[in-house]
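Read-outs: derived from the displayed coordinates by stated rules, not from any lab. Predicted model only: the values in this text are computed from it and were never measured. Cβ atoms are built from the backbone, for glycine too; each structure is taken alone.
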Structure I
Amino acid sequence: MINQDYFAHETAVIDDNCIIEKGTKIWHFSHIMSNCKIGEGCNIGQNVVVSPQVILGKNVKVQNNVSIYTGVICEDDVFLGPSMVFTNVINPRSAVNRKEEYMLTVVKKGASIGANATIVCGNDIGEFSFIGAGAVVVKEVKPYSLVVGNPSKQIGWISEYGQRLYFDDKGEAICPESNEKYILNNDVIKKIG
């Protein structure tokens, strides 16, 4: 450990060569494996496994019973709901070693993944998108999209505050919580104020 300015419960296991930034909390029975990078102010819940070389940005919230496998990168302000699942090999077999085939999955800034959702490896999750509980993600998720179901499908758009956005005939929407304005053009959202 390079930095000791974080909290780790006495039952947590932290392997060698991890970088854990200040203000991070690691709770009961969690295991942070070698060569991980965990940013400032993260919260790692109970019974979480963070596999080797995983990168978590600042303020990442990992709820109980989540396994974050090698090949996953979470940018700042990501939320990983209870018991959600990442994969890292597209065709796993017990008798076939595929450690050299781990696929990259990037969860972009501000995205939320609901409880018991499954993210199949190699599918990036867009900025501020929202994956509903129990969804099975088998393709890339667009920024600001609301995705549910198995297999997952986009059913709408969502604001940076996690509120559903409803666009008028001019392609404009206002977040009911923040009053921020969004423009939808050619299936791409931009926040304009």
Structure II
Amino acid sequence: MIAHITGKLIQKQPNALIVDVGGLGYELTVPLSTFYELGEVGAEVGLRVYTYVREDALQLFGFRTESEKKLFLLLISVSGIGPKLAITVLSGLSAEELIQAIRGGNLTKLTGIPGVGKKTAERMLVELKDKVAAILPPGLEAHVTTGVVADAGDAMRDDVISALINLGYQKAVAEKAVAAVLKETPTANFAATLKQALRHLAK
């Protein structure tokens, strides 16, 4: 069972990356909160890992913080939430926002995440409300986007829209959110635009 990976980042895109460990490339699915915090291709990274094994597949899910991994494990313990949807949930809301939404019974915020219907959100509230409190230690990591600001050209805009569509948002909705972000912050880079678009969509 793989629980942790340290190596060189050789490929990076929203929700997926490849890490070279001693000449072997491990493909991991990651939430956007982890994607934001990784360095550029070529950087050394260390990730906590959950190994998901089925008869027809073996998948690795990576997390920058222990809090993210614990939340992921709690999410997949809820009936109707598999690993893919759990990653989408962690991509739609930061760890802090997710914990606050569950503890505060905020159905609106939870059902705003693609793939999370009212019944699934209600199960999350019932099954996780008490459990998530234990994941909120003092100084829980805030996910702050850093990086070099680049021109928000058409290619970057299209990449952000594509990432949102891959997360389950409708194209028209994704385009509207990205347009709103670029209107407010026209010089935002890819990660910043993606993060702010998700915040717009979560409102």
Structure III
Amino acid sequence: MASAEQPSSIGGDSFLEGKLLIALPGMSDPRFERSVIYMCAHSATGAMGIIVNKPIEGLGFQELLRRLDLPVSEKTPDSAILFGGPVETGRGFVLHSGEYGGTESLAITQDISLTATIDILRAIADGQGPHQALFALGYAGWGPGQIEHEMQANGWIHCDADIALVFGGDMSAKWAVALRKLGIDLSGLSAHAGRA
């Protein structure tokens, strides 16, 4: 579980845990272009997060349950399934509000947890799951020092997580909203360094 007070400098371990990582314009990796990532873990051994704004076209929660041979009822939501990142894309992760949690849930902050078991899918399908949830296939992962290097190379910027932004339904607006949270006006940003 992340502590309530986290270091805010790049030098401190776990400073990104529970934060939003936002791709800056000009991101060279198309898989992360305009991404907003909720950071679930960050330490000297690496980092892990879930992209919260890239729905997989044509795949909803009910269809995923059918593919897994799990029951679908009138209580079952049909929210989008997200591309959580390029690592282990066949594995599912549920990022959810903190009031729901089992022994297999990882509490990232008091408000947000991560669960990767089939039990949470059954609970959500039956209307007994967390109040707010995002389902993602795959995750974004970085080795030791990799994310710090990418941030120093101006690939990413971070800010405090906003629950309304993390769980909000307007996927196409999340990137711009996250940047505005930092006071960044997209019209003033250039994708090319050194240009006025």
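Source structure of the calculated read-out (distance in nm of label points 7 Å out along Cα→Cβ at positions 81 and 185, 2.7) within I, II, III: II.
Can you spot which of I, II, III the value -13500 was calculated from, given it is helix-only ellipticity at 222 nm (-39500 (n - 2.57) for each DSSP H run of 4 or more, over all residues; to 500)? Intermediate results must be reported in sequence, preceding the final value.
Numbers: I: 0; II: -13500; III: -4500.
Only structure II yields this read-out.
Taking relative contact order in percent (Cα under 8 Å, 6 or more apart) as the criterion, the highest value among I, II, III goes to III. With respect to percent of Cα pairs over 19 Å apart, for residues 65-120 alone, the largest value across structures I, II, III is given by III.
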